[in-house]
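Undergrad: Got some structures for you, see below.
Since every read-out is calculated from the coordinates, none of them should be taken as a lab result. On a predicted model such as this, the values are computed, not experimentally measured, just so you know. Cβ atoms are built from the backbone, for glycine too; each structure is taken alone.
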Structure I
Amino acid sequence: MRNFLKNIWIFRKELWEYRWWDYRFTLNLFEKSLSVLEKGLDSKGMEVREMRDAKVRSIRRVLEILKNNREDNFIERAEAELGPISDWEWNMSKDGMLIERDTPEQKAHNRKVFVRAKQIEDEEWKELWSIIRGTKTSDRLNKKYDGSDMRAWWD
């Protein structure tokens, strides 16, 4: 009973905001759970430091990816690489139609930024599940363990 009440307190924000209709709420629970695990492993883990540090690094990367997804910051990151998109400006024609004022160069640049933002999002989504899936078991046994494979994230 004590753990149940403690867990409700730990996950109170995520539980309060949880809704069944969107995967984002599930990722919020996952992100909170991993943040608790990361803190515990880092401060109280009893494993050999090298193995523990590898796990903590992988968990931190997963947390970073989940945060990026939650914040939906892909356009801002693409703009940091390629330059800001132009503000969309419109004129009203005499017949009441909206006419875009962006130049062809601005339109091309904006498209490039949006494409890059989608690439960043897709790359991180693949990386997220790659880290969770992990490396081959033989790699872990041969001391090449990189901290991936969520099944090994325990103490």
Structure II
Amino acid sequence: MKKTKERLQLLRKELEEYEAVTSMTSEERSALQEWVEGGNSVHDNGSMAVYEGGRPMDFLDVHREEEEIRRTLDSLEGKEKDKFLRRLKGEENQDDLREKCDRYWFIIGVYEYVLRRHGLMQEAEEEIKAAEKRSEDFLRSIASSEDGLEKPFEEGRCYA
């Protein structure tokens, strides 16, 4: 979008109003002012990031998130840095999955220990069997359904 004098005046006024109600560090204020002087609104960002409702995130919110990522990356090295970057991208490798699996097994072991210690293991096993039966009943009802809905795990379908 063109940086006309009129547009810059509107953006500067928007900036003044935003600064009046938003607390920020001097570094953040400087980055925000530079962003606005470049012809951008305080309510836009260069990353095209959006809030849950789909509205563009304010520049300052994105700037803060990016700074937090930079600080975290600066504090990490080697495998931990690689793992953090994978998490940001929504990726996992075999080591990440093994670590998660090991953590879940540990948690399961602690739950089992507590259940046994309090004499609740039999009740827990009964609940597990009841849940398995409900799951089987549900899957049978889906299989016999004639409502024409697509079933998520039909043979030949891949959702990976």
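Undergrad: When you work out distance in nm of label points 7 Å out along Cα→Cβ at positions 59 and 99 for each of the structures I, II, which one comes out largest? Could the numbers behind the result be given before it?
TA: Values: I: 6.0; II: 3.6.
Comparing I, II, the top value of distance in nm of label points 7 Å out along Cα→Cβ at positions 59 and 99 belongs to I.
Undergrad: Now for a separate question. When percent of Cα pairs over 29 Å apart is computed for each of I, II, which one produces 58?
TA: Values: I: 41; II: 58.
For percent of Cα pairs over 29 Å apart, the value 58 is produced by structure II.
Undergrad: Thinking of I, II, which structure, once FRET efficiency 1/(1 + (r/R0)^6) of positions 11 and 123 (r between Cβ atoms, R0 = 41 Å, to 0.05) is computed, gives back 0.05?
TA: II
Undergrad: If relative contact order in percent (Cα under 8 Å, 6 or more apart) is computed to be 11, which of I, II is the source?
TA: The read-out was computed on structure II.
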